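**Student:** Have a look at these structures, which come just after this line.
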Structure 1
Amino acid sequence: MDPNAPLPLQRRKFLMTLLAGLGALIGAASAWPVFRFLSPATAGSGSDQVLIPRGDVASGKAHFFQHRGKPAVLLQVAPGQFVAMSAVCTHLGCVVAWQETAGEFLCPCHGGRFSAEGQVLSGPPPKPLESIAVELDGDQLRVG
């Protein structure tokens, strides 16, 4: 019976080590989302400039695209006059939708309204949509 005496202590040590490792793994898996939430936001991984064919943006229509990894919108407010801006609402970060009949952007989350140039018309947004530079380069629009 002498060989059986150390066996329960070895089993207990193995189970405690296994339990500690599992606890550490669960703790790390739980801490990662908290760390990502509390860490500063990155600038995005998208390109600084985006080329969009001029024919893709009809007058009075909105063209949504990605700029620096975030939603953006390009709009032809008048023939030959283009404006680009972030499509992220300045209130809580929802993506705005273009209301063609009204000629304005509407935030679906809390009803914020923006003009075609991105200025706040009504609702809770504290500031206008972030403007992005646009220039015509032949048949391409260079945004950014």
Structure 2
Amino acid sequence: MLAKIVGELGPWSWWVAGLVLLAAEMIVPGFFLVWIGLAALAVGVLSLLFWDAAFWIWEIQAILFAVSAVVSTLIGRRLTLRNDTTDEPFLNQRGASLVGRTATLREPIREGRGRIRLDDTMWQVMGPDLPAGTQVKVVSSNGRDLTVEPT
């Protein structure tokens, strides 16, 4: 079937496949099909150059497309998944942004659990048993629970 389609459309079959994949990228989210579409377009360029050559059979084209799709996807991932630094490293990590701050225990820590108030929020804390009113320092964050130690 693939041989028939490639034979009828000629070198333009890869161009059509590439453009269909690029159009599908606009419909399907994920930024993945663009790399496969570019690989198909690359094979389309080679098909325009080598279409009449004896070695340019559909099996070679399919293998070249598969290899170039994997290579372009890996290169694309490397280009798009850079680890850029940000000026707000604790954005959406409110608990982690509180590490290092000090507060006064509102409720005593009993059996390893208590509460403090930081800014406008009451936080569950874990740590050694301490009476209410003790100054504590936040040493780590585990989701919504903070770990404290006396200062």
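Only the coordinates and a few stated rules stand behind these numbers; no lab work does. Every value quoted in this text rests on a predicted model; they were computed, and no experiment measured them. Cβ atoms are built from the backbone, for glycine too; each structure is taken alone.
**Student:** For structures 1, 2, which has the highest computed value of FRET efficiency 1/(1 + (r/R0)^6) of positions 16 and 48 (r between Cβ atoms, R0 = 30 Å, to 0.05)?
**Tutor:** On the way: 1: 0.05; 2: 1.00.
Going through 1, 2 one by one, FRET efficiency 1/(1 + (r/R0)^6) of positions 16 and 48 (r between Cβ atoms, R0 = 30 Å, to 0.05) peaks for structure 2.
**Student:** Sticking with this one: If helix-only ellipticity at 222 nm (-39500 (n - 2.57) for each DSSP H run of 4 or more, over all residues; to 500) is computed to be -8500, which of 1, 2 is the source?
**Tutor:** Values: 1: -8500; 2: -14500.
It was calculated from structure 1.
**Student:** Thinking of 1, 2, which structure, once mean count of other Cβ atoms within 10 Å over residues 72-79 is computed, gives back 18.1?
**Tutor:** Label of the source structure: 1.
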